[in-house]
Every structure is written in structure tokens, then in C-alpha cells.
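Colleague: Pasting the structures here.
Just so it is clear, none of the values below were taken in a lab; they were calculated from the coordinates. Computed from a predicted model, the values in this text were never measured in an experiment. Cβ atoms are built from the backbone, for glycine too; each structure is taken alone.
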Structure P
């Protein structure tokens with residue numbers, strides 16, 4: 001399996017280390033020519049600064065071909081800023097980037113970087129998983145067909161209540177989360193993603209997944 005990792009900016013190296021540790025072949029996507037250096041079985045959109053990534057995607061010419069890949073169903077793992085790139089809507093009304101994932105997000109909802117935290121919670125299909133949140137976007141809402149795989153409890157100071165919000169979601173071949181699984185030391189989420197990639201490859205070849 002050959003996985004392309006968006007490497008314009010952000011925490012892409014940790015994803016590469018995690019995936020290669022599971023036996024995947026990875027390559028970094030920095031220029032348009034990188035997309036055509038060989039087969040692409042899956043994509044990773046890492047954390048970082050989503051506004052900077054959006055700008056660089058368009059300036060580099062990567063935006064349209066990557067969006068085409070998403071629309072064709074190539075599996076993607078998107079974390080933190082990567083989730084923002086996929087989100088169909090932003091609560092502040094600013095235009096989406098790819099807009100292929102039917103969720104609404106609120107940027108930097110979990111506080112500043114110094115307020116980062118880790119919470120262990122159940123992740124469907126994996127079990128308890130340590131979720132690291134760093135200036136993370138909040139998934140405010142998800143369309144009915146979006147599957148919620150994990151939730152987190154975020155304390156709402158204005159209402160004095162603890163409310164559950166999606167922390168990881170799956171829609172078609174798009175796996176996205178607010179947190180950073182690549183910083184957990186636990187490869188389970190990346191193994192889950194590689195299983196998605198394998199299933200997609202099997203289906204494209206006409207074999208049972």
C-alpha cells in the first residue's frame with residue numbers, strides 16, 4: 001500500500017513514522033509531480049495551520065487533483081487541521097477548502113496550545129484510545145450519514161455543563177478526527193486506516209473486501 005502524506009506544512013513526519021512502522025510505503029506530497037510519482041492508495045492530511053495549508057494547496061496546483069481523488073473515493077486520514085480541510089462547513093462562515101466531509105467545525109475550540117490535553121475514550125473498532133488535543137477544531141455537528149467513532153466531553157463554561165462532541169468520524173472513505181493519533185504512541189488508528197485502504201483496493205480490483 002502506497003500512502004501519500006501532505007507535507008506542505010504541519011506534523012506530517014509523525015504520521016509517516018507510524019504508517020511505515022505498520023509496513024506501508026509512504027511518500028511526501030509537496031509538489032504536483034509528487035502525485036504522479038507512482039500509485040496512490042491512500043492520503044493523509046496532517047495537523048498544522050489549515051489556513052496556510054489551504055493557501056499552499058492552491059498555489060502549488062495540488063488542490064484540484066487532490067479534490068478529484070477525494071471525490072473518487074481514495075481513502076484519507078485527516079487529523080486536526082486536516083479535518084478542517086475536509087469539512088463542508090465552518091461555524092464562522094468562512095469558505096471551506098475541499099468541503100467533502102459533511103460536518104460543521106469550530107476552529108481552535110479546545111483552547112490555546114498551552115491548554116492542550118489528552119483524554120482516553122472508546123474508539124469504535126479499536127477500544128480505548130489516548131486522544132491528544134492541540135488547538136483542536138470542534139466537530140459541532142455531523143450529517144446523519146456520518147458515523148461517529150469516538151466522542152469527547154468538552155466543558156461548556158457558559159452553561160456549566162459537560163457535553164459530548166464527536167472526536168472522530170467516518171464518512172465513506174474519509175476518516176477524520178479532532179485529535180492527533182500520531183502523537184499517542186498507539187498505532188491502532190493508523191492500522192484502522194490501512195485496513196480501509198486495503199478494503200478499498202480490494203473493491204477496486206473486484207475482489208470481496
Structure Q
């Protein structure tokens with residue numbers, strides 16, 4: 001493992017459009033105050049310069065309270081000052097991403113199948129730090145997402161993984177209980193917090209439902 005893993009129980013992936021009314025930074029800070037342990041900056045609409053600007057502002061506001069990871073664009077992690085990156089199956093290969101990041105930053109990898117886990121294991125130790133499994137349920141947040149697998153499939157993928165894991169995709173407060181016994185280490189959400197009128201309260205309720 002490259003760096004000590006943060007608290008994965010509640011993982012926030014940002015969406016600037018969803019937070020437009022309240023603001024990205026205030027939403028994230030409220031969510032962290034409510035129990036979010038790790039934040040992933042995702043903004044496919046922003047160009048590199050804009051993402052660096054947004055990332056620096058967010059990283060400064062977080063002030064080290066929780067790690068900030070950059071979605072996909074591993075080459076911007078250094079410029080933002082982020083603690084790592086999260087990549088998908090169609091992004092830069094994990095071993096190449098690790099070379100860019102160096103040994104001391106976090107690297108997460110999205111997987112959908114046991115075969116994806118096995119392929120990542122073949123890269124050897126020290127490449128991937130944790131995995132994101134999903135989508136569990138259909139989600140409008142990512143239109144090109146893979147087919148939803150459901151909790152049972154999530155459990156099978158988690159069981160095959162040597163790394164800690166979080167589940168993502170269509171997770172809301174009502175669905176959290178069905179994931180507590182799947183072997184994952186936490187839940188990752190977008191709209192459940194980014195669309196909430198009170199992000200802190202939403203985070204508190206999600207974390208309570210997970211840890212209950």
C-alpha cells in the first residue's frame with residue numbers, strides 16, 4: 001500500500017452541476033463535517049486548467065481534513081496537490097498511473113467484475129490501494145456506466161479482492177442496509193449528498209445507516 005488508507009466508510013464523488021445552487025466547496029465541507037472520509041473530484045466537463053483551479057481551491061479548503069483524489073486525470077494530481085487519483089477500466093492503466101503518481105499517493109481503481117480484480121492482482125503489490133465496485137444499481141450520474149450488478153454481485157467481487165473496497169452506483173439512504181453485509185468497506189455516493197438540501201445531515205444519515 002502506498003499511503004495509509006483513509007476512512008472509506010463514506011466516500012463522496014463530486015458533481016459540480018448538482019452542487020451549483022449551494023456551491024461545490026461548501027457542499028464538500030459540510031459533507032466532511034457530517035462524516036465523509038474521502039473526496040473524489042470528478043468533473044468531466046472541465047478542461048485541465050479549470051480542473052486544476054477547482055482542485056486547488058477545494059484542496060486548500062479541505063486543509064488536510066480528508067484526502068482529495070482526482071478522477072481519471074492522473075497527470076493533474078501533482079498540480080492540484082491532491083493525495084491521489086481514482087481511475088476506471090478505460091482510463092490510464094493502473095501500473096502506468098502508479099508510475100505517474102509515485103509510491104506515496106493513493107490510487108483507486110473502478111472494477112465491475114471478478115475478472116477485473118484478477119487482472120489488477122496480476123500487476124503485483126503496491127499498484128492499487130483500494131477498489132470501487134459498481135454500479136450496484138442503475139445511475140443517471142454516469143450515463144456510460146456498466147450494467148448494474150446488484151448487492152449479490154458486489155459481494156462476489158469484494159470477496160475476490162485483496163484490497164479494501166467501496167460500492168458505488170445508485171446508492172441512497174434506503175439502499176444502504178442491503179449493502180452492509182456484502183463485505184465492502186464503505187459506500188460511495190454522488191447525488192445522495194450533492195443533491196441534498198443539507199449535505200451535512202445527508203452525510204450523517206448515510207454514515208449512521210452504514211454503521212448501524
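Colleague: Looking at structures P, Q, which one was P(r) over Cα pairs in 10 Å bins from 0, in percent, for residues 29-68 alone calculated from, given that it came out as 29, 51, 20, 0? Could the numbers behind the result be given before it?
Modeller: Details: P: 26, 60, 14; Q: 29, 51, 20, 0.
Source structure: Q.
Colleague: Computing volume of the Cα convex hull per residue in Å³ gives 118 for which of P, Q?
Modeller: That value comes from structure P.
Colleague: Of the structures labelled P, Q, one was used to calculate relative contact order in percent (Cα under 8 Å, 6 or more apart), giving 25. Name it. Walk me through the numbers on the way to the answer.
Modeller: Working: P: 18; Q: 25.
This figure was derived from Q.
Colleague: If distance in nm of label points 7 Å out along Cα→Cβ at positions 53 and 125 computes to 4.4, which of P, Q did it come from? Spell out each step's value before the answer.
Modeller: On the way: P: 2.0; Q: 4.4.
The structure behind it is Q.
Colleague: Determine which structure produced the value -10000 for helix-only ellipticity at 222 nm (-39500 (n - 2.57) for each DSSP H run of 4 or more, over all residues; to 500), calculated from the coordinates; the candidates are P, Q.
Modeller: Structure Q accounts for this read-out.
Colleague: Shifting gears a bit: Given structures P, Q, which gives the highest value for distance in nm of label points 7 Å out along Cα→Cβ at positions 45 and 61?
Modeller: Details: P: 2.2; Q: 1.7.
Largest one: structure P.
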